[in-house]
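Quick heads-up: structures coming right below.
Any read-out appearing in this document is the output of simple, stated calculations on the displayed coordinates, not a laboratory observation. Remember, predicted model here, so these are calculated numbers, not experimental data. Cβ atoms are built from the backbone, for glycine too; each structure is taken alone.
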Structure 1
Amino acid sequence: MGRGKREAETAGFLLREIEARSVLSKSGISAVTYALNPYVGCQHGCVYCYSVFMKRFTGHREEWGTFVDVKVNAPQVLARELKRAKPGEVLLSSVTDPYQPL
């Protein structure tokens, strides 16, 4: 994913700033070409969340809903990726909430 840049833990919740290598992913969702997730993890931890499976790709030992990694360089990485990407539909936050209560 990326290197940890800055990390803070408050009341059992871990917030980490990371530098992402990429932010635009090809999507397997019909009618969507790309997915863009500015975060890894989610502070909400909803019991009905379908994104819990993502934890196995994060390296986190914490429970889903107790950590968020913020991709602090997302705008710069996206600008670079858009130069090469073919036009298409972009789904924002397919496996994270775009409005984290950080």
Structure 2
Amino acid sequence: MKRQKLTEVLIELRKSALTIDSKESWKEVMKKYDLIIVGEKFNKISTIELEHSLKSTFHYEFANDEILELIPQTCHELGMKTKPMELLNDPLKIDAYTIHLF
């Protein structure tokens, strides 16, 4: 159930990010989803921001551990790249992911 919701949200975020064609539309999309979108193509988000958006915009409750567990496989299935973000004091522990929406 949570995986399906996460998939739906990621698809919606990708579609919206693809519409960004100006500074104004970038700001509108970020405001709509309460989410920071970065990258040269405005196509990168972090799971930290995603967790916040899931709660504030989509009204879905996900624990950080749940997101970290679901993101790699879900993004792979959607053709989205992920990059792990490790803790400085424990480089073997993944604390978040950067997601390339497209």
Practice task
Taking 43, 31, 23 as the value of Cα extents along the principal axes in Å derived from one of the structures shown (1, 2), identify that structure.
Solution key: 1
Problem - helix-only ellipticity at 222 nm (-39500 (n - 2.57) for each DSSP H run of 4 or more, over all residues; to 500) derived as -16500 - corresponding label from 1, 2 - result: 2
Exercise for the section: Tell me which of 1, 2 gives 2.4 when you compute distance in nm of label points 7 Å out along Cα→Cβ at positions 64 and 88. Expected result: 1
Fill in the blank from the handout: Value 27 of relative contact order in percent (Cα under 8 Å, 6 or more apart) was derived from the coordinates of, among 1, 2, structure 2
Problem - Entry that produces 1.00 once FRET efficiency 1/(1 + (r/R0)^6) of positions 8 and 32 (r between Cβ atoms, R0 = 30 Å, to 0.05) is calculated, selected from 1, 2 - result: 2
